[in-house]
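Multiple structures are listed underneath, in structure tokens.
Every read-out reported here was derived from the displayed coordinates using simple, explicitly stated rules and does not represent laboratory data. No experiment lies behind these values; they were computed from the predicted model shown. Cβ atoms are built from the backbone, for glycine too; each structure is taken alone.
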Structure P
Amino acid sequence: MHVVPTTDRVLMGPGPCNPYPEAVAALGRPMLGHLDPEFLAVLDETCARLRTVFRTGNELTLPISGTGSAGMEAAFVNVVHPGDVVVIGVNGVFGERMCDVASRCGAEVVRVDAPWGEPLEPEAVLAAHPSPAVIALVHAETSTGVRNEIAAVGAGKGDALLLVDCVTSLAGIEVDIDGWGIDIAYAATQKCLGVAPGLAPLTMSDRARERRVERPQSWYLDLGMIGKYTTGGQARTYHHTAPISMVLSLHAGLGAVLDEGLEEAWARHQACGEALQAGLEKLGFRLFAREGNRLPQLTSVWVPDGIDEAAVRRTLLVDYGIEVGGGLGPVAGKVWRVGCMGHTARTRNVTLLLGALEEVLGR
């Protein structure tokens with residue numbers, strides 16, 4: 001027996017959001033070859049649109065063929081040399097993952113820890129080592145709903161490269177690669193960009209390219225080869241077969257974001273997040289992330305005592321078609337993570353979730 005997913009799920013977990021209709025439609029476009037001139041033109045325009053959303057002039061800006069974790073690995077393997085000191089801020093799952101990836105590159109990892117639900121202090125990050133090669137931070141920590149301050153670290157980084165995870169922040173809250181002094185950053189398509197999972201937008205400054213590892217331990221993610229494939233107007237060399245349909249979909253999703261306006265998209269995410277957080281508090285939920293550093297696009301809440309959190313989430317999914325994410329690590333079974341990202345970030349979805357919860361909880 002094959003279980004066919006329903007088509008009317010409201011995806012409000014920390015994972016994939018409901019994609020923009022334009023991005024869904026683009027997946028059905030006729031297939032092109034990965035070296036077809038029509039596809040290459042779309043790829044170039046997709047990279048240009050990514051520069052606008054990242055707010056950067058970096059020539060090396062492209063979608064990596066893989067999900068957000070592939071973007072993370074591509075970022076680290078291309079700039080971390082064996083023996084490099086890498087300072088990493090850790091206040092959730094994805095800071096921990098950065099430590100794992102950096103250590104596999106042979107780095108000397110210097111951790112700066114903060115409790116889950118709390119932001120990292122920029123001063124502590126900058127004071128962790130006098131001369132690191134790389135400083136790495138998660139901008140929007142998906143496991144906790146916390147926003148970490150990036151601009152202050154960029155201003156005080158000195159000679160270090162600043163590497164930032166923008167997986168859950170890009171197109172949902174302000175991201176300013178050039179203005180904040182970020183040297184290399186990556187994101188993912190399935191969050192606020194409103195596209196299905198499968199690509200990891202990445203951008204790399206000229207400063208970072210000058211320090212690039214000449215022969216990274218990953219052949220597939222070697223930006224020295226991939227970059228030759230995406231330098232518009234110059235000779236291209238074959239690297240790997242691009243996921244054509246996903247690039248077409250990303251092109252369309254970025255078009256939807258830019259047609260709305262980047263700042264308008266941020267404002268929509270902010271309004272939905274504020275309404276969701278206020279409504280959950282009225283229902284007896286206590287917000288998990290520290291006030292002042294809460295993400296509007298991903299709300300984390302303590303589950304009230306006496307509630308079977310897994311059973312309630314199951315009821316929401318089965319009876320109402322609403323997906324809500326559970327907690328990870330030390331807060332598994334205690335915290336929910338509710339996403340309002342991309343096309344999902346609509347007032348009607350906030351109202352639907354709050355109404356369903358009110359019915360399920362009898363409040």
Structure Q
Amino acid sequence: MQMEFSIPALDDALAEEIKQKIRQKTKPPGSLGMLEQLALQAALIQGTLAPSLEHPQMLVFASDHGAAAAGVSAYPQEVTWQMVANFLAGGAAINVFARRFGLGLTVVDAGVAHDFGAVAGLTGAKLAHGTASFIDGPAMSRRQCESAIAQGRAIAHRLAASGCRVVGLGEMGIGNTASASLLTHCLVEAPLDEVIGRGTGLDDVGFARKRALLERALARGGRPREALDAITEYGGFEIAMLAGAMLGAAERRLLILIDGFIVTAALLAAHAIAPAVLDYCVFSHCSAEAGHARQLAHLGASPLLQLGLRLGEGTGAALAFPLLQAAVDFLNDMASFQQAGVSGRA
């Protein structure tokens with residue numbers, strides 16, 4: 001199966017018009033810092049001098065990892081489905097932040113090792129009850145990898161069809177920092193020691209065990225440089241669907257709020273498949289998880305926030321949304337020198 005994506009190129013000719021509009025606002029040039037770049041990016045993505053952020057949505061993909069049973073996380077695997085239930089009940093951090101900032105929230109079961117039945121607010125896209133353990137063999141088949149990417153793409157397309165203009169991405173899956181570390185090691189070619197973190201809070205013994213397990217996985221599966229090969233060997237269903245959702249969102253000209261370490265690992269794969277996806281991404285924050293700064297440097301990304309976050313769930317993306325809204329609002333609503341009767345720069 002050949003995976004091809006049609007991501008629109010941004011209009012360089014429009015960029016000068018947008019910059020001129022920003023220059024005319026009642027402020028010194030560049031004085032709104034990164035908000036000015038955000039405004040430019042939002043306008044370019046939407047192809048208009050007056051961008052909008054209608055129907056903002058958080059998408060949280062959840063799945064289990066076979067390697068969790070070996071002890072790559074401080075928490076047992078059943079926490080994945082329990083946290084999904086918490087999302088659906090409205091009790092998690094992402095629910096709190098989504099409510100505060102007016103973000104819709106959709107939870108996607110990409111492969112949780114639990115049968116939820118028909119539950120309001122849960123999108124079923126389960127490929128299996130978790131991946132296989134990447135320590136003993138590939139995490140998934142190539143067919144499962146491609147199916148996960150295709151499903152993520154379709155979910156993003158449906159969001160765009162419903163009127164959504166901006167999507168924040170999050171994840172849940174015990175063991176997925178281990179998977180993200182391996183993917184980063186492969187796709188960034190960073191030393192393993194630089195991209196392994198303590199995840200949900202491993203102590204020294206647990207961290208040493210995690211490192212040994214990842215080294216064992218690499219001795220088995222090698223270090224594939226091609227994105228689909230790397231996901232097949234070491235990925236999670238939620239990570240593959242996140243990559244597909246990013247690519248699908250870019251195809252439909254949505255702004256994409258990128259969260260932390262695991263979501264950025266998915267972006268590494270999406271970027272390797274279609275580099276133009278990067279133009280559509282807003283980097284919310286730099287996580288405290290080891291390896292995230294290395295991912296951001298590889299992508300040439302400048303994150304908006306640095307709050308020491310390492311929760312996941314899309315919480316960093318949700319917290320960054322008001323900054324994106326502020327950028328769009330100043331572009332649309334702030335008076336120009338001429339409108340305000342204020343003298344411009346000499």
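Consider the structures P, Q: one of them gives 1.00 for FRET efficiency 1/(1 + (r/R0)^6) of positions 24 and 272 (r between Cβ atoms, R0 = 41 Å, to 0.05) as calculated from the coordinates. Say which.
Values: P: 1.00; Q: 0.55.
Value 1.00 for FRET efficiency 1/(1 + (r/R0)^6) of positions 24 and 272 (r between Cβ atoms, R0 = 41 Å, to 0.05) corresponds to P out of P, Q.
Assuming 17.4 is mean projected area of the Cα convex hull in nm² as calculated from a single structure, say which of P, Q it is. Could you put the intermediate results ahead of the total?
Numbers: P: 18.3; Q: 17.4.
Only structure Q yields this read-out.
With mean count of other Cβ atoms within 10 Å over residues 72-79 derived from the coordinates and found to be 26.1, which of P, Q does the value describe? Walk me through the intermediate numbers first.
Working: P: 26.1; Q: 18.9.
Derived from P, not from the others.
Match the computed value 30.5 of mean count of other Cβ atoms within 10 Å over residues 256-263 to one of the structures P, Q, and report its label. Please report the intermediate quantities before stating the final value.
Numbers: P: 14.9; Q: 30.5.
Clearly, the read-out refers to Q.
Tell me which structure, out of P, Q, gives 14.5 once mean count of other Cβ atoms within 10 Å over residues 112-119 is calculated.
Working: P: 18.6; Q: 14.5.
So the calculation was done on Q.
One of P, Q was used to calculate FRET efficiency 1/(1 + (r/R0)^6) of positions 176 and 288 (r between Cβ atoms, R0 = 30 Å, to 0.05), giving 0.65; which?
On the way: P: 0.65; Q: 1.00.
Value 0.65 for FRET efficiency 1/(1 + (r/R0)^6) of positions 176 and 288 (r between Cβ atoms, R0 = 30 Å, to 0.05) corresponds to P out of P, Q.
If helix-only ellipticity at 222 nm (-39500 (n - 2.57) for each DSSP H run of 4 or more, over all residues; to 500) is calculated from each of P, Q, which structure is the one that comes out at -15000?
It was calculated from structure Q.
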